[in-house]
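Nothing in this text is a laboratory measurement; each read-out follows from the coordinates by a stated rule. Predicted model only: the values in this text are computed from it and were never measured. Cβ atoms are built from the backbone, for glycine too; each structure is taken alone.
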Structure I
Amino acid sequence: MAEPIQIGILLYPNVTQLDATGPAQVLSRVPGAKMHMIWKTRDPVPTDAGFSIVPTTTFADCPRLDVICVPGGGGQTVLMTDDETLDFLRRQAATARYVTSVCTGSLVLGAAGLLKGYKSACHWAWRDMLPAFGAIPVAERVVRDRNRISGGGVTAGIDFGLTVAAELAGEEVAKSIQLVLEYDPQPPFDSGSPEKAGVERVARIRERLQGLLQTRQKANDDAAAKLA
């Protein structure tokens, strides 16, 4: 009997739930996959969508993972200098087949020293923070560099999940998962990237994000200084 494929997704307070649940929905359908939703405790973890997710395992109890995935979210800023979380990620990354992220989860991998010299995706609004950790930002939905696989912002997590599924089980399995999930995007609007949304709309969104930008920039600076 084949060993299960151990796939772990990090949870934390104020995680963007789709960053975590999009990949989880896809990867849970990989044959032999054993999913782990991981946090420090098994207490329900509040997400940014107003509901909580219950972890299935803790840092202490988590098995050695084949895939470790860090999603993004507003709570990511706290993790940037959280030694317990960063140490857990380093331990898992040392033996994982794939070290991965979605959205601003890549900044957490960067803070753990796991992206130096690697290309990486990130949400478009925060992509330029990656070089502080020696990472190379790439404006694509999914980026692969050796065993690092990263997704862009939020919804890119589904594309990311299918990419990882193909790596684990082959393209035909990934295509079948896509069909079962009826993942056939036809958005009602064509404004899902800064290139398509227009200069004025992008400027308005950046203005709305100013508060978070300051918080995230400070967390990034503190993490980069600590890593150095």
Structure II
Amino acid sequence: MSSGVRAADFGTGVLSRAAALIHTLVTVEVLLLLAASPGLAALLLLGPDPANLPLAAVCLLPLGPALSAAVYALHHRSHDLTDLHPARTYARGWRLNALPALKLWTPLLAWLTVIAFTLTHFSATGLPGWWAVLLAGIGAVSLLWGAHALVLTSLFAFRARDTARLAGYFLLRHGRATLGAASLLVLTAALTALLTEALPALLAAPLLLSLLHSGRPVIAETEEDFTA
């Protein structure tokens, strides 16, 4: 009897769940880096010259589907050590979400590139200084919109324009979720500025898991009110 109970409980204890989570995070991280590696490798070859910003945006295009597949895999992860298939789940997420993610990721990258290019050449524009603050604020809001859009497009099969509208709606509707996304963006920026640009990429899986955690109200309301 006791051996049967132990067999039934195997893979469901605290240590087993922790091991399952670590295994999933490591696997998803490796697959994310592999999926985005063509663009990331090319990005390393670019110099820090602001004139390279459009090329940098092109290099970052594969990152959108890679991030979306990672969010999908982390959301659908198993808590049972005996039933782990993170690589299979990631591959399925990439197949489902690559095109929808690109439909939102591409215009977001283009818009952020325009903002970044303008700010790096701001002295040549002749605009007053408060315009720079305004552009930086618009860029920050765009990133927060992109965080909500990433979660929505990874987990739900909406049309691109509907996902865009919902992401904008949830910016103010769920302030805590938006604040959580903002804190992750600040953390990512700090890691990049203070340590190395590679660190956020190496910590992408736990950062995305935190994004999912903070976005639970968004996911719950979308499931309840916007899906059949």
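Match the computed value 1.13 of Cα Rg over 2.2 N^0.38 Å to one of the structures I, II, and report its label.
II
Which of I, II yields -26500 for helix-only ellipticity at 222 nm (-39500 (n - 2.57) for each DSSP H run of 4 or more, over all residues; to 500), as computed?
This value belongs to structure II.
For mean count of other Cβ atoms within 10 Å over residues 20-27, which of the structures I, II scores highest?
Comparing I, II by mean count of other Cβ atoms within 10 Å over residues 20-27, the maximum is at I.
For structures I, II, which has the highest computed value of Cα Rg over 2.2 N^0.38 Å, for residues 76-139 alone?
The structure with the largest value is II.
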